[in-house]
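Peer 1: The data blocks that follow each hold one structure.
What follows is calculated from the coordinates using simple rules that are stated; it is not laboratory data. Just so it is clear, the structure is predicted and the values come from calculations on it, not from any experiment. Cβ atoms are built from the backbone, for glycine too; each structure is taken alone.
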Structure P
C-alpha cells in the first residue's frame, strides 16, 4: 500500500514545468527511484498536456478539449476509460489493473470565468471576458494523470495486483461534479482516494474546510412604465433588494465562522421600466454542513418575507453544495513521509526569473521563491477558509491530499 500511495505523493512535489530528483539526504529506494525515472522520461508529454489545457481554459461542464486530452493520454497507456459518467459529458473514470487495493486519484481541469491570461508574467488578456486558469487546474489534472500512469507502470514492473482509478472530475469551480459522482456510487469500491492542489507551499497535513451551499434566488414582478404608471408595477428588483437588506442585517446574528456571499446577476433592463425579473446568486459557508443548512433556511425565509412585502414572487434553485473535508491523519502521515522523501520544488534559473517578475506585479508580500524547496512541518487540526467538492468524497472513503 505504501509504495502504491507514493506515486501521487511524489508527483505533487513537482512543478508542471520542472523535473525532480530524490532528496539526496534520504536513503535511496529502488521503487522510488523507478517512479522518478518513469516520470522524468515522460515529462515532455505531461508538460505539453498542461500547456494545452492552459490554452483551452474551459469552464466547468464545458471542458470538452481538456477532458479529451487527458483521456487520450490514459487510453494510450492502456487504461480502460469510461466517459460521460454521472450524466456529465466531461466526467470520466479511467481504470487499470485488477484486485486490491483500489487507489483512486482525482483530476480537475476546469478554468475560471473572466480570467483570460496569456502565459507571461504581466497582465495580458487573450480573450476579453474569457475564462482562464487561476487555480492551476491545468496542472492538477495533468499531474494526477501522470501519477496514475506511473503507478500503472510500477504495478507492471513488479507484477503486483492492484487497481488504479483516475477520476476525471469537472466543474470544481462552482459545479460540484464530485457530489454527483459520490451520489452515483462511483467511489463505493475504492479503498483510498488521493488528491492535490497547486499551491505556493508544499504541505501534506490533514485539513478540513468550509461546507457550502450555492443558490440562485429569482424574483418575479410586474413590469410597468416607471414614470407614467408606477402604481401598476411590482418591482422584482425591490423584492431582491429587500431580501439582500434583511440578509445583511442577519449577519450580526450568525456564528462568526459563517460566510454569506451574494451578487446580483440580473436587476432589470432600463431605469424607466419597473423590472419584472431579478435574480441573485448566494453562497453560504460554515465549517459544519448542518450550520450551513440552518443559515440557508433563514435566508430562504428572508426571501419569502421580501416577496410578500413587495407583492412579488420568489423562487430559488440550488445549483451546488458540498460538505466539509474529513481529515484522515493516518493517510496524511503516509503521504507526508513520501513528500519529505521527494522534497520541495527546485526551480531552474529561468523559472526563478519568471516567478520574480510575477511577484513584482503583486501589491502584497509573498514568501521568497526559495521557500518552494521546503516541505512544511506536519501538523494536525489544520483548516483552510475555502470550499471544495472533495469534501463529499471524504465522507464515504478515506482520503488524503497535498498542496
Structure Q
C-alpha cells in the first residue's frame, strides 16, 4: 500500500481543492491510502473527503501568517504518519510542505501548481514572495512539479522553476456525476422565476479581481439593451446581494431584475445543465474547472482567452479577449442568435471533448503513476539490512 499525504493551503470550495477531492476519490483504494493536511482551518470540503475514508487534519495556520512552529508540527506529523509520497497543492503548501518533508527525512514531494500569471496589482505580496522562493528551491526540494495547464507550465518555466521536473496534468471530470440534465433546465427556472423561453447566461466564480465580475456586468448591461428578456445567473463565494460592490455595479447597470446572485451552491452542475450559455469573464486563469464542468453538462461556453481556456473549449465554444465587455456581449449574442439547435450541437461536442481529453479516470491514472514511481524509487534507495542485523 502506497501512502500519500496531501498538503493544501485550504479546503475551501475552489478549483485546486475540488480537484484534490476528485483525485482522492478516484484513486485505487487497494493500492493507495490518502490523508490530507490543510494549512488553514478553512475546511468546507473536509466532510466530502472524510466520506470517502480520507483522514483530514488542519495545522490551523492563520491566513498570511506563516509560523515556523507549525512547520515543525507538520514535520512531526510526517514522521508519525510515514507517507511514501507527499503531494503539495499551491504555492504556500508547496513551500511549507517541502520544508517539513525535508525536516522529516526527505520524503519525496510532488509540487502542484494551479496558477498562471500573478499580478502585483491584485495578488498579495506574500504570495509573490512565496512564488519566488519556490522558484529558487525548485531544483532542490520537489521530485516532480505538476502544472494543471500548459499556460502555467510556460509561465513557471519563465520564472526559472526547474523545467526538467515539470509536466502538465490537466484537471479531470467525473462524467457520471457531471452530465446533462433536461429536468434541470425546468427546475432551475421554476426555482428562480425565470420564464421557460428566456435565455440564461451563467457564471460560477468567487468574487475576486482575477474573475473580473465588473467585466461580466458591463457585458450584461450591453446585452440587455439588445435582448431584454435575457437572465444572468451567478454563483460562488461572496456572490450575493450583500456584496455591496457587486450589487452596486448591477444597480448602476440597471439590470437587477435580470440578475440572480446565488452565493455558494452545492449543485453547480445542475445550474450549468440549466444554462443556455456558461461563461467566464476572467483576466487570469490556469485551467478553469468551471469550464470543463459546464462542457461536461453539455452547455456551450464563452470564455476569455486566458490560461488554457481556449484550448479547453477548442471549437465547441467562443473565445474572446479578456477585459473587453463588448466582445463578451457580442459572443453571447452570437450564440443566442444561433438558436437552440446549434447550441445543443455545440454542447454535445463540448461533452465529447471532455470525455476524450479530461475524463477523471485517465487523469487519476497519471497521478497514481507518479506516486508509484516515486514510492518505488524511495524504496530502492533505502539500504537493505545486513546479515548481521538480520541475525540480531
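Peer 1: In terms of distance in nm of label points 7 Å out along Cα→Cβ at positions 124 and 332, which of structures P, Q is highest?
Peer 2: Sorting by distance in nm of label points 7 Å out along Cα→Cβ at positions 124 and 332 in descending order puts P first.
Peer 1: Shifting gears a bit: Of the structures labelled P, Q, which one yields 1.10 when Cα Rg over 2.2 N^0.38 Å, for residues 300-355 alone is computed from its coordinates?
Peer 2: Values: P: 2.48; Q: 1.10.
Going through each structure in turn, the value belongs to Q.
Peer 1: Moving to a separate point now. One of P, Q was used to compute percent of Cα pairs over 30 Å apart, and the answer was 42. Which one was it?
Peer 2: Of the options listed, only Q reproduces it.
Peer 1: Given a value of 15 for relative contact order in percent (Cα under 8 Å, 6 or more apart), calculated from one of P, Q, which structure does it belong to? Walk me through the numbers on the way to the answer.
Peer 2: Details: P: 22; Q: 15.
Attributed to the structure labelled Q.
Peer 1: Okay, next question. As an exercise: distance in nm of label points 7 Å out along Cα→Cβ at positions 60 and 228, calculated from one structure in P, Q, equals 5.9. Which structure is it?
Peer 2: Q
Peer 1: Shifting gears a bit: State the single structure among P, Q that was used to calculate distance in nm of label points 7 Å out along Cα→Cβ at positions 92 and 236, giving 1.9. All intermediate terms of the calculation are to be shown ahead of the outcome.
Peer 2: Numbers: P: 3.9; Q: 1.9.
Computed on structure Q.
Peer 1: Supply the structure label, taken from P, Q, corresponding to helix-only ellipticity at 222 nm (-39500 (n - 2.57) for each DSSP H run of 4 or more, over all residues; to 500) with the calculated value -14000.
Peer 2: The read-out was computed on structure Q.
Peer 1: Have a look at P, Q and say which one yields 2.2 for distance in nm of label points 7 Å out along Cα→Cβ at positions 156 and 196, as calculated. List each step's numbers first, then the result.
Peer 2: Values: P: 2.2; Q: 4.9.
So the calculation was done on P.
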